[in-house]
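These are the structures in question, set out in turn.
Every number in this text was worked out from the coordinates using simple rules, so none of it is lab data. As the structure is a computational prediction, the values presented were derived from the model and not from experiment. Cβ atoms are built from the backbone, for glycine too; each structure is taken alone.
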Structure I
Amino acid sequence: MLARRIIPCLDVEAGRVVKGVHFQSLRDAGDPVEQAARYDAEGADELVLLDISASPEARTTTLEMVGRVAEAIFIPFTVGGGIRSTADAGAALRAGADKVSVNTAAVREPALVARLAESFGSQCIVAAVDVRRVGGRFSVMVNGGREETALEALDWIRRLEALGAGEILLTSMDRDGTGAGYDLPLIAAAAAAVSIPVIASGGAGGLEHLAEALEAGAHGVLAATIFHFQGSTLPEARAYLRERGYPVRP
């Protein structure tokens, strides 16, 4: 069985790590390079850095920051925010990213996912999907969660897989920053809908929530609040999951 991944997330705005609730009410969580180095030292499996204001501000990812983070760590590193073209993706990869994440741009132009997969390989392409429950459906949100689309999340992730995405980064906006636990029905439905890995995001408030997401079918768990603010460490998280029989890296 493939090892399950524990992935800290750095949401970055104006050069600082931030964390909010439902994508709003952001509070400062430190310097991205310092935080990345800490998580690398603690033994994170991977790291995700999302330049959360890049799409709303219609700009590309801050490559200088990507380069500084890449120099400070040795673990796989995904960069998202403002990736709109193969040129943008190539620049992020040359700056030190191992994978690129696309969200808004993929919704605007689905063929971008296929071009990225053809250019760099599916293993490099993470399709981020932000979801909000609206009227009993899983609605796909874009533009930093500001804009609702007509897309239904499960249909969209199936299409993303067909276009060549290597994994799905699935964020529940309803649970984001709440500490109430991941949206387990959403995770289970997504994991059943595609054969590529689904990374659960949004809602972790304790180590038990990581286990619940893996039990629901996630291949990995993304978390921010419990590692940024609540004192949980990566070694504690790995030990907790290992004791419960989940295959995690030593």
Structure II
Amino acid sequence: MTDPVLQQERIGHVAVLRLNRPQQRNALNVELVTALRTALAELAVDDDVRAVVLTGNGKAFCAGLDLVELETTGANLELGGSHDDGSPNQPWDPFPKPLVGAVNGPAVTGGLEVALACDVLVGSEAACFADTHARVGVMPGWGLSVLLPQVVGRGVARRMSLTGDYLFADEALARGLLTEVVPADELVDAAVRVATTIAANDPAMVQAYLASHRRTELAAVGEGYAAESAASAAWMASGFDRDGSRRGDVMARGRAQTSVTERN
């Protein structure tokens, strides 16, 4: 029997979701994104769940879009885009409850967007973040160019996006991208502690307060999400190179850098 691409467990009022494609570094194919969206939609209306922890199995949190699927059917690339109700672009439909990301390893490109869509991030010492959209040849569509500068600052965000270089756990903590760094074997427990503390508060108040934070954030970025969506659509319309003929060397270098990162 094939293991599910997304695993779920309950710890009190906390749901723990685990991206479960470790051999593919939890890369996002249609099956995984669909499973994640479906699970969050169900948890959104489950009154027994007051907070969610999201992590990855294996050495990586999430490597971004699955390049095999991208270069064959391209179906996973079609999962982006803006919401009709004007809500921020993100990997899943608007989720009303607090989402704690437990970053166990590299969060790269689309995986970085998944991390940025979480409300709180806890990381292991192996956590690291990279924006390799320029290497892959895909424009971000899940809010990265809006949220990353807000968290790490304009200069660091642009450096990350234009070079593809990694931001490692210690600097991510210093810049506020991570709220805590713990040993790898303590990561999920630490994230569940945060989520359990949240879940102990009045759930209606927590959701209302979180919604207020999100509305304030959205007001602060103005038309940022719409601008990102427009840029992504224009890039795709210009003749996106889905089969990767322009990627070759830069992606090989990126894979080598990631391999070194995960070994360390």
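Comparing distance in nm of label points 7 Å out along Cα→Cβ at positions 118 and 150 across structures I, II, the highest value is found for I.
Comparison across structures I, II (criterion: mean count of other Cβ atoms within 10 Å over residues 6-13) gives the highest value for I. Work out the source of 27, 21, 19 here, i.e. which of I, II gives that when semi-axes √(5λ) of the Cα gyration tensor in Å is computed. Structure II accounts for this read-out. Comparing FRET efficiency 1/(1 + (r/R0)^6) of positions 46 and 238 (r between Cβ atoms, R0 = 30 Å, to 0.05) across I, II, which structure shows the greatest value? Of structures I, II, the maximum of FRET efficiency 1/(1 + (r/R0)^6) of positions 46 and 238 (r between Cβ atoms, R0 = 30 Å, to 0.05) occurs in I.
Supply the structure label, taken from I, II, corresponding to helix-only ellipticity at 222 nm (-39500 (n - 2.57) for each DSSP H run of 4 or more, over all residues; to 500) with the calculated value -10500. The partial results should precede the final answer.
On the way: I: -10500; II: -13500.
Corresponding structure: I.
A value of 22.8 was derived for mean count of other Cβ atoms within 10 Å over residues 142-149; which structure in I, II was it taken from?
Comparing all candidates, it corresponds to II.
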